[in-house]
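Some structures to go through are shown next.
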Structure 1
Amino acid sequence: MNGLLAVAVGAFGAHAVADPQAKAWIATGAAHGLGHAAAALAVADRSHLAAWAMTAGALIFSTSLYLIALTGERWLGAVAPLGGTLMIAGWGTLAWRALRGR
């Protein structure tokens, strides 16, 4: 889901959005969405919890940025840190498991 949204909204933003700030929000959301989609797939066999946290976090973070860019509703920026926290938790979970040798 994150990969699909990243490519679709990223392409839309590149071709149909004129505002530079909106383009930047879309680019940031797409970068995090695509990167964490790949990471979640790569770690899913090692840690379902890390993959879930990365996927949910990227979806929340990226979607909030997409919606800010497309609607102008800046209050949605308050939602982005929840997604960011989940992405960090996913990486932390993965690091913890690696350090424990599992």
Structure 2
Amino acid sequence: MQTVSIRDLKNNPSSMTKYLDEGSSIFVTRHGKPIGITLPINDDIFSIGLKKTVAIELYKMGIISLGKMAEMLEIPKQEAMSLLNTLNISWIEDDIESIKAEASRWL
């Protein structure tokens, strides 16, 4: 996730459009603290809706968990997993060591 300060936007608006053209979401900051987020407009936003897009982007950035994303969208966690699968976004939250440890308990 890229960040652009208010000052940079004022002095050089292309600093944000460059990232949007690349399809990246951007945090807008003031004094180093996020105050907003910008999303590139594309067909996905129109087909899945803005609320879903924001929730998915926050999840992809690691800002919210899968459970929190499901809560934001007011859907069951299983449905959130299915949505992420449809968009080819990994929803496995455990790291490989956690998965190996869990698997070894069952073997």
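Each reported figure results from applying straightforward, stated rules to the coordinates on display, with no laboratory input. None of the values given here were measured: they were computed from a predicted structure. Cβ atoms are built from the backbone, for glycine too; each structure is taken alone.
Each of 1, 2 could give FRET efficiency 1/(1 + (r/R0)^6) of positions 6 and 70 (r between Cβ atoms, R0 = 30 Å, to 0.05), but the derived value 1.00 comes from 1. Looking across 1, 2, the calculation of helix-only ellipticity at 222 nm (-39500 (n - 2.57) for each DSSP H run of 4 or more, over all residues; to 500) that yields -28000 traces back to 1. Computing Cα Rg over 2.2 N^0.38 Å across structures 1, 2 gives 1.31 for structure 2. For the read-out mean count of other Cβ atoms within 10 Å over residues 30-37, a value of 10.4 was computed from one structure; give its label from 1, 2. Of the options listed, only 2 reproduces it. Each of 1, 2 could give relative contact order in percent (Cα under 8 Å, 6 or more apart), but the derived value 27 comes from 1.
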